[in-house]
Structures are given as C-alpha cells and as structure tokens.
Structure 1
Amino acid sequence: MSSRIVDKPSPGYSDLVILDGVGLGVEDVVRLAEGAARPVPGTEAMKRVEESWDAARQIAATGRVYGRSTGVGANRTEDVPTEAAAGHGLRLLRSHAGAIGEELPARQVRAMLAVRANQLLAGGAGLRPSVVTALCDALESGAYPVVNEFGSVGTGDIAALAQAGLALAGEHPWKGAGAPQPQPLDNNDALAFISSNALTLGQAALALHELRGLVGATQVVAALSLLAVDGSHEAYAAPVHAARPHRGSAEVARRMRRLIGAADRPTPPLGRIQDPYGFRCLPQIHGPAHDAADALEEVLAIEINAAAENPLISPEDMAAYHHGGFYQAQLALALDHFRLAVTQVARLSTSRLSTLNEPAYTRLRPFLADNEPASSGVMILEYAAGAALGDLRAFSAPASLGHAVLSRGVEEQASFASLAARQTLRACSAYRLVVGCELVAAVRALHLRGLRPEPELPVGRALELAESVLEAELADRPLTDDVTAAARLLDRFTDIWRGSTS
C-alpha cells in the first residue's frame, strides 16, 4: 500500500474505509476483517499520531513513564537504565508474546489489526507513525500475524498484541503474502502498541454483526411458522405496543406486520383465542435482543475509537497520564447481556418447533410425518435443536463473573471481556443450527398444508428461497443436510428482514 493519506475517498473507490480514530464503526471493522475494503489513514489523524510520538519521546526522556523508562506490572518500580532503553521494547514484546492455544483465523486477527490501527490514530499511544502504515499495509495485502487464542483476561490483549508487535519487528511469523517491512520498535513503541483490547473488540464486532443479523433472520423464520399454524396477528398489533412502548419490542412487532402483510389493527381470529408464547411473546423476547445489540454497539463505537492506552500521551500539556482506561467492564457486561438476550430468542425458536410438531396446531400428523404408519417425520429435530441450545446456554454464562489476581497482586481485578467476546463468537454456529431446525419444520408444515403466502410479501419471498435449497421429500430420512442448508440460508433471510423496514 502506498503511504497516501486522505480525509475522503477518491471517486471510484467505494471500498475505502477511512481510519481517523473517531468514526470507525462495527460494519467497517467487519469489512476490513473480510478483506472487502481498503483502509486509508486520514490526514488529520496521522498528524495526531506524529504529535503524540514526538511528545512521548520528550516526556520519556525527562521523567519516569510506565513501560518506557520502567518495567511493567509489578516491575513498574524498576527503572530501565538509559543504556538499556533501546532494547527494552523488544524484550517486553518477546516476554509478553506468550499467547497459547489454537491459532486464530485470519478474519479475527484482521479485525484486531483494523481496530488497533484506528485506535492508534486517536492519538494517545505515542508510538512511531510508521506502525500505522504497516498495519494498513497488512490489511490491504491480506497478510496477518500468527496469533494464539488465550492470553487476555480483559485488561488488555497484551499477549496477542505482543505477537503482532514481534511480527511487525520481523521476529514472529506472518501468514499470507505481503507482510509489511519490519519496524524498528523500541522502548517508546512496545507498551504503546500492546496497551489495547483490540483483539477482544474485533471479535466482539464480528460476533455482533453476525448474531444481530441472525436474530433478524429468526423473525422471518418465525413468520413462516406463524403462517403454518394459522397463528394470530393480534400479538403484533400497534395498539398493544403503543400501550407498552419498549423500543425494541415495538419495532419487532412492526416488522412482523410488514413480513406477513398484517394490518396495524388486525382482526381477531375465529379459532383459538391466543397462541403459545413462541408466537405471542415474540416481540417481548426478540425486542430485548435488538436493544442489547444496540447497547453493545454503543460500547464498541466508543472503544474502537478510543485512545485508551496506559499511559495516555497528551501532547497538549506534555503529560503522560497513568490510568485504568484499558479495563473493559462496559464491554464485558454488554457482551454478557447480549448473549443472554440472544439465547432467549433461540429458546423461543425451540418452542415454535415443538408447536409445529403438534397436530392441535397444524392439523397434520404428529411430527409432520408422512402417511406411513408410525413415521417419525421431524421428531429428531427437537432433540438436535435442544442439544445445540444447550451449548448456547453454556456460552451464555456471564464471563464478567470471573476473577483474577495477577502480577504479584498489583493487578487484582479482571473484566474477562476477552472470554465474553470468544463466547459470543462461539454462540453463532450453535444459534444457526437451532433456528435451522425450525426453518426445516416450518417449510415442511407449509408444504403439507398446501399454504403459500402472497409471493410479493417478504415472507413469500422467504418461502421461495427456502424451497430452492431444501429437499421436498417427506419420507423418513436423515435431516442433517436439510438443517445445514437451512442454517446457511439464514444470512439471506437477514436481507429479507432488513428489507421489511418500510
């Protein structure tokens, strides 16, 4: 990548993401992580980096600055002799590059690089500007450093970032072609680079993007199930949600009316008075999940654009402020909240799956079976969905309840936001499978009943899409491939859900 820096994309470069340390969003991080956009540092942001770099060296040369002229952690009281300062940075990176466990996939490491580059452009780290350019080079070329999974307890991703720092210095392996030229990192760069939660933030952004979309897709699947059981539209009526105006619940109800073509004030059904909770309480359960997603995104928007390095270099008053801005309580709590809310949505999907298996609601044979005696139909899907839901429940355990006392008692608390981010990412595949089971059953029930929504309705388009990938055979057979195909289809259902706003 060239070193050209701009404030606005040039004409014809719609795939640019301007890194300015101020306005990077979750969707931008995802695009950069997936190689769908090219990063370009903004002019004013690079000026901040240069000013911070100049100030940091002057401050460290005239006073004691944590990690630059002293050791770190419990070694903070040990001064680094002037003659040893040049090598102190590399020793710090080497000693801290001890992350363990599986190597992380490219997408997660690239998300970390994108977040870290943008944070540095906020101007509080005080490290050499060429590091920002090197990170952008890697993001553009596709190269990424080898980073292992475990090493953070939510007070800084120091092990993962030390591995990335050593890679930048030419002492740690890269994967993919186009690794940037080695950087001459010293005592003024090392701690400044690793003092961040960039990996946790990148993983959280990826998880939020995927799960928020899947929650929306689940509503489309629920709409198909609602039609399959002749469900009532009353639970989504505008007066109901005007009387209890939670933002998320009201929006879910409004979208459901658009998905199925229901009136704002639907006519009560002639049959049963009210449906099971899987349908009747959908707005009250999906709504909080969307609210939790919004709350998580607000936290991420701050952290991704924050100068949270310790110490914070302030060129304006030539000071290095030592602080605890790296502590990720807000993020850990927001991630825990989001996972708990998403698990409620998945659990409701299993409730609808049970309703689809019940003849009292479908007027079909139990388990949507064919006409062969004692056929099992989709019976096993309840068990499979329940098993996947079990994983979701385990992943939903609040990571923020964790505790650690480290570095000879100097660091006596931990947020475990890093664990919360990993758990949220891991929840994605299990969640997909739970909802995939419901989709297979809903499509089968509609086929057996000969029901088809109007093709111009969003739910009609969803059924056509599902029919294009799901096997129509009703005889007893393994349903593994059906559920796998349905789970993959959910991303396209997300697009239908997003199109139901008007």
Structure 2
Amino acid sequence: MNGRLLWKARRRPMHRNGGGNHRPVSTTLIWLVYNLILVLLLPLIAIVLLWRMFVRSKTLAGFNQRMGVIGEQMEGLEGEDPVIWVHAVSAGEVAAVVPIIQRIRVSEPIARIALSTVTGTGREMAVSREIDPEALFYFPFDVPGVVDRVLDAVRPDVMVLVETEIWPNMLHAAAARGVSVLIVNGRVSDRSFRRARLLRPLFRWMLSNVELICAQSQEDADRFIALGAQPGRVIATGNTKFDEPFPPVPESEVGKYLHDFGFMRDDPILLAASTHEGEEELVLQAFTRLRVTHPRLQLVIAPRHPERGARVEALVKEHGYAAYRRSRALESGGADPLAPERGPQMRVAILDTIGELAHVYATATVAFVGNSLVQGGGHNILQAIAQGKPALFGPHMQNFRDIAAICLREQVGIEVANLDELTAETDRLLKSEGDIALIAARGPAVIEKYSGASQRNAERAVELLEAHHPDLRSPGDAGDGQEG
C-alpha cells in the first residue's frame, strides 16, 4: 500500500440527537442547481419507470421503500447500538461486500448492519449469502425528503457505498447529519471518467461529502482525485472481489448438475456465463463450429438476466438444438418436461436461475464470461478462476479492467476479440489437457495472492465507527499513533 494509508478517521459531528454541518454558499448553490435540474427531469424519469413496468414488464419491486417508507424494515435497528448502513446496487456488488460485512461483525459484533440494494437480484443475493443484516431494504430515490426520511429511520453512524454508488442528495443529507461516508471497492470506469470530467464541479461537491475512498487500484484512486476528491481521503486498498467466498464444489454436486443437464460425466463443456443480448448468438455459432472437431462438446448458457431465458431458448432452437431450461426443471420439481430424454439428441442447457452459477462453473472445461464481446463493460471472471477454469472474455472489460489485467498477467485469463478468436482459443484449450491442468492449479493461487482488500476496507469502516463511538475502542487503540 502507498503512503496514503496514513489517513486517520476524524471525529465528525454526532447526528442522532440532531445538529448538522454549516454549508458554504457555493455548496448550497450546486445543490440547488442539481435539484432544479432533477425537478425538470422528473417527467422523463416517470416515463422511463412506467416504460420499464408496462412495456418491458419489469416490476419496480419495493416501490414504497424506494419512496422512503421503510418503517417495518427498521425493527432490527431499534436501540442505541451503532449502525453501519451498507449500500450495494446489485448482485455483484453484494457479493463483493459480503467479506467486508463479515469482518466488520468480527471486529464490532454489537454494530447493527443495514443493507440496501437497487435491484431485486441484489436483494436475492443478500438473502442467499446469509448475511443476515438487521435491516434489508431497497435504496430510496435520490430526492430531497425521501432520502431524509430514510436517514431518519436508519440513523447510521457510517454509510458504506460499494464501487460506484454516488448519489448527490443522499451524500449531501448524510454529511449534514454528520454521517461518515466510506466508499469501498471504489472504481471509475473509462466511460464514467470521460463523462464525469465534464461535470467536475458536481463531482467535487459530491466527493467532498465522502470521508474516505478505498479504491480498487491506484489508477482508480488517481481518477477519484482527478474528479475532485481530496488526495488525503483516497487510498488504494485492492479489490474485495478476490475475498469473496469460493467454496469447493463436491464431485457429487457436479455429477448431479451433469445428470440434470443430460450430459455425460466425461463430456467436455463450454460454459457461457453472464451473457447479454448478442453474445448468445456468437456463442452458439462458436459451439456449432467447435462440434466439428469436438463432437462430444456440450454447452451451458447462463444469461446475466434470468428473465431472458425464453429469448435464449428461442435462439438455441433456431440453431437446431433442443433446450434444457433450469428454471422450468426446478418449477416442475425434477427434469425439464420440455427437454429431450438423455440420448443422442443435442441439447443446450440454459441456466436461467439465480445463485447457481458459482457452482455450475465447476462443471465446465472452458468458461467464457459475457458482457465483454458486446459494448458492455464485462463481468467478474474470478468465479471461473477460483474453480480452476480457463476464463475467456472479450475486449470490453472496462468495469473489471484491474481483474482482467491481473488474470492476463498471471496467465489464467484469455482475451478474445471476436467470434473467430473465441472459437480458436476454445479449440486450443480443449486440445491441450496440459494447459487446462496448469490453469486449474494456478487459478486458486492467484485468488490467494491478491486477497486481503476486504480486511483493509473493514478496518477503515471500524475506524470511522469508533470515531463516533470512542467507547468501542479497545484499550490498545488509545493514542494518536499512525498506521503503517
């Protein structure tokens, strides 16, 4: 770690008994201008929400909670115990923050954890990972009044925001109450950085309300500073995704998946994980080509959004393959009633469920991780690496550039630019048992080598909490000594 780790938590004004910070005129002006623009955009925002609900058939789960009505969810926060509010937008961010929460609980077992998400998949991930927060709710709309109601209900001492969750009104209201705001696993993608530089005064104002930013990499740290964060409030602590739990999958479970999918035990398997629109077509074309030289090759497609299962099934059938839908099989309590029986007819398994992908990686011979061959930004490839599987990904990994760079450098990941390269690299790996065995041994070691960020992030959160509650400090923490 660099010298910026000499940061120390500062005592901030307490908020549970009222009070607030004086705001300079310039800050108030930016806040007013931002909210004036927000008011002007409200009709458009309403149209987008209605379009999502009625045209794309996406429900807006937890609408009352998003409007700040969360009283029923706050029973676990009653009392005077310290509260840490953790906000993670979706499933990936929830997974990244799990090890941080676990370490906070070890350090400060009396602290109450409130966890909010934006998406339903994030909420489901929180439940499946058994985090057991004292409060679980949807993040409110970033509108004055709404965020005030939620802050009054949660009454956090510390707010932990994961990765890129920077909401102007929430930050403004939290800082006014003396809440210490910490960004963990912070990152700034290439596209976000280009756009944010055009609005640097707004970002400088937002980041002035943040006590500390723990960035994934030094490049991310430098970008936060370039956008207006104070250098003394930014440190590079590493990527917490390396600390996610990657439990080994028993052979019996692997065999069960293969049986359910209709595959034989020794069939080579290509797993296309977290795919987006346009990528399933490319994967199916590659699969058809690969079966010329690998006639026993099987394919599993796990769309990033499970609701796209029907769309993926239609594509599979257009390519002449039968389909096994995991969601349909689970609903029927056994096999997919519309899939063919085990036998010579080729079928493609569609994993349109939540919470199973991490285990299904163990069935794969080669894995491709999506949102990377299209203009997406990539997805986390570490689940494949942790299971010792070669991880192929496209050139669009902006949201995971440090992880992609590490995996390329450690020779456990392979970048493919297009359909031809995806086909060629998969073919090469399927023909080279030695390369696959080498990656199988190297992958878990890479995870171990780059772990530890969660502990560093948790320590920062605990320091901020202790700045509000000095009585939480152990006797050995007294004094003004600096961190090394």
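Work out which structure the value 1.2 belongs to, where distance in nm of label points 7 Å out along Cα→Cβ at positions 139 and 171 was derived from one of 1, 2.
2
Given a value of -17500 for helix-only ellipticity at 222 nm (-39500 (n - 2.57) for each DSSP H run of 4 or more, over all residues; to 500), calculated from one of 1, 2, which structure does it belong to?
Details: 1: -17500; 2: -13000.
Computed on structure 1.
Please state which of the structures 1, 2 yields 23.8 when mean count of other Cβ atoms within 10 Å over residues 131-138 is computed from it.
Source structure: 1.
One of 1, 2 was used to compute FRET efficiency 1/(1 + (r/R0)^6) of positions 227 and 267 (r between Cβ atoms, R0 = 30 Å, to 0.05), and the result was 0.05. Which label is that? Intermediate results must be reported in sequence, preceding the final value.
Numbers: 1: 1.00; 2: 0.05.
Derived from 2, not from the others.
With distance in nm of label points 7 Å out along Cα→Cβ at positions 443 and 459 derived from the coordinates and found to be 1.7, which of 1, 2 does the value describe?
1
Which of the displayed structures (1, 2) returns the greatest value of Kirkwood radius over Cα pairs in Å, for residues 163-282 alone on calculation?
Answer by largest value of Kirkwood radius over Cα pairs in Å, for residues 163-282 alone: 1.
If you work out FRET efficiency 1/(1 + (r/R0)^6) of positions 315 and 379 (r between Cβ atoms, R0 = 25 Å, to 0.05) for 1, 2, which one comes out largest?
When FRET efficiency 1/(1 + (r/R0)^6) of positions 315 and 379 (r between Cβ atoms, R0 = 25 Å, to 0.05) is computed for each of 1, 2, structure 2 gives the biggest number.
Read the figures in this text as sums done on the coordinates, not as results from a lab. These figures come from a predicted structure and were not determined experimentally. Cβ atoms are built from the backbone, for glycine too; each structure is taken alone.
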